[in-house]
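Here, each number is a calculation from the coordinates, and none is a lab measurement. No experiment lies behind these values; they were computed from the predicted model shown. Cβ atoms are built from the backbone, for glycine too; each structure is taken alone.
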Structure 1
Amino acid sequence: MFYFTTALICLNGHILAYDVDELEHKDSFCSQCGAPTISTCPSCGAPIKGCYVDELKISTRMSPCEPLHCHQCGKPFPWMQAELDEIEALIAMSDDLTSEEKNQLHTLFPNLFTETPHTVSSAITAARLLTKLSPLLKDALKASVSDKIVANALKFLGW
């Protein structure tokens, strides 16, 4: 029989523990940024998956990165929502895009964070729209989210 441990992650996405049951004391705040910590989805209360433990009690991390969406309800975790909000704020600053283009970019970016059937087409469309941005905004977007975007999308974005 296998099971998943429960992770402890701050609201900014810093992983404090992959198994809260092994902690002597569950930190309420992150030592890196001071944000509150959670071990369950704020939307549905499901535990945040940490490690996969098999029948031999061998533990394997689900991912070296923080999960982006809840496995139970599918909603973005707070750190992912913060990334999406930051993207929206940066895009909104552009005077070079129409409202329709801004909305289109906003809907494309979630497809760049995970491999989906729409990742490549979203990256190509986003790359075309991003050429209209000022260098300052393009650099700000790149600095803000390029480490979260999947490699397949990065190729087409030219980042």
Structure 2
Amino acid sequence: MAIEEVFFVSRHAAEALMFYPDTAIISITDPGKRLAALPVWFRQVLRLSFYDAVPGDEFIPIPVPGCFDYAMAKDIHDFIVSLHLAPHSCRIIVHCEEGVSRSAAVALFTAASTGARLPDRAKAYRANPWVLDTLAALVPGLDIEIPPPLAD
């Protein structure tokens, strides 16, 4: 079947999730922090740990351990492809600490590469560009647009 929907949320929201059948989780935490305490009924979980930063910006002047890299992008891509090729439909929930940057980038990539609905697409305007560009490089020609900021 296919991945039908993708959502992005904060760590707090992910840890409070109730049972949703046929739901997979991509869990993103900061290096050195405890893993998210996800409910045990989620059987398909990909856990990653990387900073919400762009190498070369004023916060991370050069690539350092803990930055998002090709290997992590490949893990995400492979996880999404395996779910998308599964014989049953599913949804994906992506979380990071605040639910606005890393998770938004992964959600945009997932929606663009699978055709899944992204109900909160308009809220993905703060997607981490480094994460998005690194993921997009795995699928040449994939068009992913970060939505414009929401009007106040």
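Quick check: 10.8 is what I get for mean projected area of the Cα convex hull in nm², calculated from one of 1, 2. Which structure matches?
Label of the source structure: 1.
If helix-only ellipticity at 222 nm (-39500 (n - 2.57) for each DSSP H run of 4 or more, over all residues; to 500) computes to -8000, which of 1, 2 did it come from? Please report the intermediate quantities before stating the final value.
Details: 1: -10500; 2: -8000.
It must be structure 2, since only it matches.
Comparing distance in nm of label points 7 Å out along Cα→Cβ at positions 47 and 111 across structures 1, 2, which is largest?
Checked 1, 2; max of distance in nm of label points 7 Å out along Cα→Cβ at positions 47 and 111 sits with 1.
Work out distance in nm of label points 7 Å out along Cα→Cβ at positions 15 and 71 for each of structures 1, 2, then name the structure with the largest result.
Structure 2 gives the largest value of distance in nm of label points 7 Å out along Cα→Cβ at positions 15 and 71 among 1, 2.
One of 1, 2 was used to compute relative contact order in percent (Cα under 8 Å, 6 or more apart), and the answer was 17. Which one was it?
Numbers: 1: 17; 2: 33.
Traced to structure 1.
15, 32, 30, 15, 5, 2 is what came out when P(r) over Cα pairs in 10 Å bins from 0, in percent, for residues 23-102 alone was calculated for one structure; which of 1, 2 is it?
Source structure: 1.
With distance in nm of label points 7 Å out along Cα→Cβ at positions 87 and 143 derived from the coordinates and found to be 1.9, which of 1, 2 does the value describe?
Values: 1: 1.9; 2: 3.6.
Structure 1 accounts for this read-out.
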